[in-house]
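Below: a set of structures, written as structure tokens.
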Structure I
Amino acid sequence: MNNNLNKFIYKTLIVLFPFFLFLLFYIILDPFKVIHGYPPFYKKGDVVDINRGYVSTATYEKQYQKYRYDSFIFGNSRSRFYEVSDWQKYLPSNSSCYHFDASAEPLYGIYKKILYIDKKGRSLNNVLIIADTDELAKDKPLEGHIFIIPPQLENNKNIIKFHTTSFKVFCYYKFLYAFLDYKISGKVKDYMRDNNLLDDQSFDYNQTTNEIRLLDAEEKIGKAIYYTDKKLYEFHRIQGDFLFEPVIKDSQKRMLEEIKNIFTKHHTNYRIVISPKYDQIKFNPEDLHYLEDLFGKDFVFDFSGRNILTETYQNYYDNSHYRPQVSRQIMAIIYQTDSAKRANMIEALGIK
């Protein structure tokens, strides 16, 4: 009996040994930066796309005691280009600002972040929510290693799923081949970029505010070498006027109403912006009216559709992300206290 058991254990260990060796390899390398003690998460030469929501949450947790953040920019990747140095002009001088964004952030993620800050008894003095139809339509957490919601925001209920999701991607043969190829050659090759396996796009990062800035792209735009034929191919949209279907349903309303209650509790100075996406598809009026009724018409601003901001590709890095020059114009409008001047500014942009 003992002999048979020993043989079984021995054979099991032999079979499992490659798996444990591979797992150890993954833990040591930690390509997605979800195991070892970070921040800083972003370092020069990094080429693996990591979970931005996890970066934002872990960095906030690590640095809160030092900076006592009380002002937040929430949203998907479009929210990154509302620069803190521009936003602070409209806030009290002692405001401590933080980008609390995530890639493809759903409404669910914004809701969880606001809930998380409130439950910790921390301040929400100023909030800027950058929204769009894609974001508001998502009332559940997303899947995928760069989108899955951080365990901290779910009371660690999804911690096993969070880590197994990353490990599965590491085991994916195409990623592993590209990752090892890069480690050996030191080069990001075209097949790695074309298949979204690795990315060597350069950006500047401010760890204090968790802010990403595409200074290299801005420099290339200034030298008129950014908008190449390949880049311009990305800028496409269907001609004509189109309207999104309404997306704010009962589940979204419950989250939005709780967000509003938390803002009321904290006496939050908030603004909600509907992004001016290059596709020029107009945000649905039914959804807009709901947001205006809930949060107040003077605090919700719709820049979607056909207008001066969305007319030219030079206002965008790609067909999804607009540049800080657009964000500056938006902030000048939404923080304008004279309603007549604000209305004139909106009209001058051709926004209806």
Structure II
Amino acid sequence: MDTKREAMFYEKLDGMKVKCGLCPRRCTIMPDKSGYCGVRKNENGVLYTLIYGKVSSVNLDPIEKKPLFHFHPGSMCLSLGTLGCNMRCIHCQNWEIAHVVLVEGLHEKKVYNLLTEDRTEVISPEKAIEMALESGAEGIAWTYNEPTIWFEYTYDCAKLAKANGLYTVYVTNGYITPEALDTIGPYLDAFRVDIKGFTKDFYQKLAKVSNFETILEATKRAKDKWNMHVEVITLIIPGWNDDEKQLKEIAGWIKNNLSDQTPWHVTRFVPYLDLKDLHVTPVETLEKARKIGLDAGLKYVYIGNVPGNTGENTYCPKCKHLLIERIGYETGVKGLNKNQCDFCGENIPIVL
């Protein structure tokens, strides 16, 4: 199978230049050059994706690992990743696959081009769906790096997945244009999105993104226009986004633009890469963030990356009884009768 395909979402410009329309960077790309993501290249005035079907990572994962807590709890999903990203986060845990072309000045001033290295296997959309079904997975997720830049492949996979009764998940940074989101919208069930912080300065320093408002717009569009199940993740980084102002603004935005029943995961940061000199997020900070979310009116705020913490569990917002207990990726349903609390009858917004 040829892993080079003509890209979707671009326009041809004078001088054999092209303008990509897949993510809000909307890169203008000169002939024989690639966009910011490193995996979409202009060849003679035609934009190509270089990673169609190129899989760098494949695993059978519990859905809670994404993390998604209100979407098919206890189920398994086939998880696929490729190469590249449209952000350049300086703490990225998966930088070996996400940062296809690393710029000088990051990561000990080394420069890599992972596209020249044999780190992938080729899996067709048909094969991916076959693997999911044979494994007993209930769905398929595109994760580990940003799925948006793999759009042509994820789009073809998503259509096949839906035709075969599988759920579909984007584990995403939300940096996608409306036209791309609207194309895959009919075939995407869940949008697990990072809202990393709530200031332009923070996003610019951490991820090299200046227009983070487009992420908020895409997230709201995924829910309102396409009725996707949305859960929000914020990695709490000490000294970067753990201030009360940002946390209150994120919680308020979720409540006012998604709903008070949208799960918010406040997750523990572990030092890595350019942020390796920071400290691990204290549990007290995560508990403060959780309280901020609950005080803002969110009904479901979860603590992440602290196995065994009761903040991982789902409790009825009305009677406070335990409904789902989570220890690591082990999930036990304790008090749910379909979508209702077994104790008081409160409706619980979980996709079963």
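A value of 25, 15, 9 was computed for semi-axes √(5λ) of the Cα gyration tensor in Å, for residues 123-170 alone; which of I, II is the source structure? Of the options listed, only I reproduces it. A value of 13 for relative contact order in percent (Cα under 8 Å, 6 or more apart), calculated from one of I, II, originates in structure II.
Given a value of 3.1 for distance in nm of label points 7 Å out along Cα→Cβ at positions 19 and 43, calculated from one of I, II, which structure does it belong to? List each step's numbers first, then the result.
Numbers: I: 3.1; II: 2.5.
Structure I accounts for this read-out.
When helix-only ellipticity at 222 nm (-39500 (n - 2.57) for each DSSP H run of 4 or more, over all residues; to 500) is computed across structures I, II, the figure -14000 traces back to I. Could you figure out which one of I, II the value 20.9 for Kirkwood radius over Cα pairs in Å was computed from? Attributed to the structure labelled II.
Which of I, II yields 24.4 for mean count of other Cβ atoms within 10 Å over residues 83-90, as computed? Only structure II yields this read-out.
Given that distance in nm of label points 7 Å out along Cα→Cβ at positions 99 and 323, derived from a single structure, equals 1.7, which label among I, II identifies that structure?
Numbers: I: 1.7; II: 4.0.
Among I, II, the structure yielding 1.7 for distance in nm of label points 7 Å out along Cα→Cβ at positions 99 and 323 is I.
Values in this text are rule-based calculations from the coordinates and carry no lab data. Quick caveat, the model's predicted, so the values are computed rather than measured. Cβ atoms are built from the backbone, for glycine too; each structure is taken alone.
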